[in-house]
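Every number in this text was worked out from the coordinates using simple rules, so none of it is lab data. All values derive from a computational prediction rather than experimental measurement. Cβ atoms are built from the backbone, for glycine too; each structure is taken alone.
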Structure 1
Amino acid sequence: MTNKEALLKLEHFCAYQERCHDEVVNKLYSLKMTPDEIDAIVVQLIESNFLNESRFACSFARGKHRIKHWGRIRITNELKMRHISPFNITLALKEISSEEYETTFEQLSEKCWNGLQEKNILKKRKKFCDYMLRRGYESFLVYDKVTVLEKEFN
């Protein structure tokens, strides 16, 4: 594959949805490009604004929070896994307003607690906490919420 063909293919790849640098580099390696060719293509994509790590991080954070209802911890870890800079991670987390975050947390926690069929309160508490922590919400929020929900349950 020539550089021009690869560039066109990657422009389409990046235009379809926001991509991080890792995804683009992996795609280029799968196309059997050499490291020098990869560097040249990545530079061209950045210059033509097809590839923008800040834009990707912000879009990722907004989407994962609004659609999958992930918390800040999970979003941060996922962005770190994609080698996004700490500056861009901070920028991305600012995309989620504290009101929106609290509302999502409240709705998700109520839905989870009410959806658990467990009769044993200790098991129900553990399942709830595990679920909410896996979603990436801060432990102090989860444990405060579970104590409030337990009081309502009793």
Structure 2
Amino acid sequence: MNLQKTYTIDEAQKKLENYCAYQERCHKEVRAKLKNMRMIPEAIDKIMVHLINHNFLNEERFAKTFVRGKFRIKKWGKNRLVRELKFKDISKYAIDVALKEISDEDYFETLDEITQKRIEQVKEKNLYKKKKKVADYLLYRGWESNLVYEKLNEYL
């Protein structure tokens, strides 16, 4: 027998306020959480509007926080950041605003730092293979190919 807790709109709203207050969330995550709570579409819409109006949910703020965090901690490049935000259904406008959170200086410094670090880590004698391994690593992390190859030519 499937006994899953049911929620009133007020209970669900309180639960989601806490969920959003704990950490920035995107609309897609919140909608999914409400669906998991078995809320009907009308209730989901009502709660979403409440969360947005009371500033628990803000797509632009989420995008900025996401970009800052993933860039600083995981050292992701802009391509990867954009791809991940699109996957979360974030608007192009919010993505563009969020990317402005990274200064060009920080961006190039970080690329420089992780390129040097990766070059040291890759134990490959063949220069072309080494270049390819380092490039693949940086491209996977979402760094623009023109920047990656420029950096590699500078160091290797």
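For mean count of other Cβ atoms within 10 Å over residues 68-75, the calculated result is 14.5, so let me know which of 1, 2 that is. That value comes from structure 2. Here FRET efficiency 1/(1 + (r/R0)^6) of positions 44 and 100 (r between Cβ atoms, R0 = 35 Å, to 0.05) was derived from just one of the structures 1, 2, and that gives 0.65; the source is 2. Looking at distance in nm of label points 7 Å out along Cα→Cβ at positions 36 and 132 for structures 1, 2, the greatest value goes to 1.
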